[in-house]
Structure I
Amino acid sequence: MEGRKLQLAGKSTFLVSLPKRWVTSAGLKAGDTLFVDTERDGSVSIRVRGGTRPTVRRKSFVERGEETREHLVRKLIGAYISGFGLIDIRFTPARGPFVRKVAREFCRLVIGPEVIEETQNSILIQDLSDPTELSSEKCLRRMHLTVRAMLEDAIGALRSGSETVLHDVDLRSQDVNRLYWMVAKQYHLAHAGPPDGNGGTSVHGHRQIAKLLERIGEHAQRIATHGSALAADRGLDPKLLDQIMAARSSAVSILDKAFNALVTRNIEAANEAIDARVEHQRMIEGLAHRVALRRGPSLLPLGTIVDSLGRTAVYASEIAEEAIDLAVAAGPEAA
């Protein structure tokens, strides 16, 4: 987002300049006509072409009695991510209970959709979310805070043995998925609409980062799942637990550095996050060796947890690489 100063021309006309990249990519020149709309929230949108606002895209599915729950959910999420504002499902009356149950489950899985109409053989879902209220950048910030807390809680529960905390980590993974699907939807909407003056670079980068954050969330969930097998084991070596906690702190530190570099467009900070992975990998290798010497039922859960801490740092460093790409793309063309 760029700040632009409002200028007064004459006694009653106010002017604001437009980003040159947006004007160029839209093929505009001095003297061309633009169309201005005032939105309900008080914001103003500028369109290259006039006429009516774009109609809400509609997707229709016919459920013929052969769908599994997973297959139907995947199709609905696909329609949501593709930017369809209305999703219409047709079915036989006998399949009504199944389809209605899946439709409501889908509405709980993602942000925005609600069932607005029902008949004996159809159900209509409308996406009521407003991208201006929950931008891709806001989604990323929430994802970062959520997966960060999930990592800390999942590892911390190894020491406390709290099953409640581990279960809560598992539940929060769904919040991460919902935010990722919202970013993916905004990516598709940005590419389906007119040029945004930045070639879609920012939204594309946000989608890549959201996917990496989602994967970190999956590993936090994985740690919590295997941590449940260790929660009742109070005989874990305290030194081993200390090393695992240190590896967690290292992974979280790399994640924080990478995300802060993304927000601030700080290439130096991004490089620090990438370089920090070398020392983190040494910690993981030492932990893996120590865990491999163990015997008994705790071997597999501990090995999985150590592996997830290693992969978390890999994904965090990839966020830092994306941060560098976006910082370079947003910077001046002549350095």
Structure II
Amino acid sequence: MYVGVDVHERESQIAIFEPGGKLLYETRIETKELSRFIGSLRGEKHVAIESIGFIYPIYDELKALPMCHVHVANPNRVQLIAKSKTKSDVIDAKVLGDLLRTNYLPTSWIPEDEETREKRLIVKDRVRYGVRKSGIKGSIKWLLKRKGIEVKSPFSIAGRKQLKSLGLFEIESRLEELSLVESMIKKLDGMIVKLVSGDKNAKLLDTLPGIAPYTALFLSSHVGDVNRFPDSRHMCADLGLVPMLHQTGDTKVLGHITKTGNKWLRRNLVECARAAIKKDQNLRKFYLKLRRKRGEKKALIAVARKLISYAYWMLKRNLTYEELDPWSRS
């Protein structure tokens, strides 16, 4: 049977289908009873749940049940739920079950080991503090602009002293918050460096030009088992670095990149591409040639896509960037 579950913190909505599509049963139960209820169902069970912030314990409990196959839906790609005009928990549970039954459920990969999950959480924290740091700096710049105060390089050592000398509470409070956020980033970066030293895949990715330990661990924990991707193009597609395709009849048009997947990792990789073209002459030649034809933005995205392609083969063959030596084959 096929089971669609719309999970919430306290209660979850359940819809059960037979293979032919007939709705057998639907109910609402406490989320803490979800594992017990599904375990009481007879026969082989395929369960669809949407990815949520506390997915891991629920996933592990359901996965441990006999004859139970758990499929985690990608919430950004379940368009029938996201775009439904009549959205409710009852409808969502039915849609999940029906999509799973008809093999149209877009799924998310869930790491099975606790170590990878922990690395993902640390990287997520690093992203959160990085975003907060940018937000605070932007807020300070806006306050200065609003008051007509000009400070050259406001976040340098001299610039911060000048900001403090203004005696403005709103700027001083933000500088204190910025200092705290930067100390957390420094602490997390130290943890990430240690984690990379003990992570075989992250160590390999760290040899890519322009890639620092933070991005190496980010990419490594995101990819997990590289064999889940049939080729490097699928890995690029997972990160939203491939162009959209619009096809009608004989007409085929390639658009902007899809921007699916983790936006923070994708943005990080594009920034790494900026650093890579300064460190690797072959990548720089590739970038300059493409920039003349397509412009800077598209050229940088193409470099990021190349880095991901190299990352795929490095992980697949257990080679460093120097050992892979991709440009000797081009």
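Throughout, read-outs are computed from the coordinates displayed, never taken from laboratory work. These figures come from a predicted structure and were not determined experimentally. Cβ atoms are built from the backbone, for glycine too; each structure is taken alone.
Quick check on the output: 22, 19, 11 is semi-axes √(5λ) of the Cα gyration tensor in Å, for residues 208-311 alone, derived from one of I, II. Which one produced it?
Working: I: 28, 15, 10; II: 22, 19, 11.
Considering all the candidates, the number was obtained from II.
Comparing structures I, II by distance in nm of label points 7 Å out along Cα→Cβ at positions 72 and 128, which one has the largest value?
Details: I: 2.2; II: 1.7.
Looking at the calculated values, the largest one is I.
Rg and Dmax of the Cα atoms in Å computed as 24.0, 73: which structure among I, II?
On the way: I: 24.4, 83; II: 24.0, 73.
Source structure: II.
Thinking only about distance in nm of label points 7 Å out along Cα→Cβ at positions 16 and 320, which of I, II has the largest value?
On the way: I: 3.7; II: 5.7.
That would be structure II.
From I, II, which structure was distance in nm of label points 7 Å out along Cα→Cβ at positions 24 and 256 = 3.9 calculated on?
On the way: I: 3.9; II: 4.6.
Source structure: I.
Check the numbers for distance in nm of label points 7 Å out along Cα→Cβ at positions 64 and 288 across I, II and tell me which is largest. Kindly include the intermediate steps, with their values, before the conclusion.
Details: I: 4.8; II: 5.9.
When distance in nm of label points 7 Å out along Cα→Cβ at positions 64 and 288 is computed for each of I, II, structure II gives the biggest number.
Here Cα extents along the principal axes in Å, for residues 120-295 alone has been calculated and equals 59, 55, 23, so which of I, II was it run on? Could you put the intermediate results ahead of the total?
Details: I: 59, 55, 23; II: 64, 43, 32.
The structure behind it is I.
For which of the structures I, II does the calculation of helix-only ellipticity at 222 nm (-39500 (n - 2.57) for each DSSP H run of 4 or more, over all residues; to 500) return -17500? Write out the running numbers ahead of the final one.
On the way: I: -21000; II: -17500.
Going through each structure in turn, the value belongs to II.
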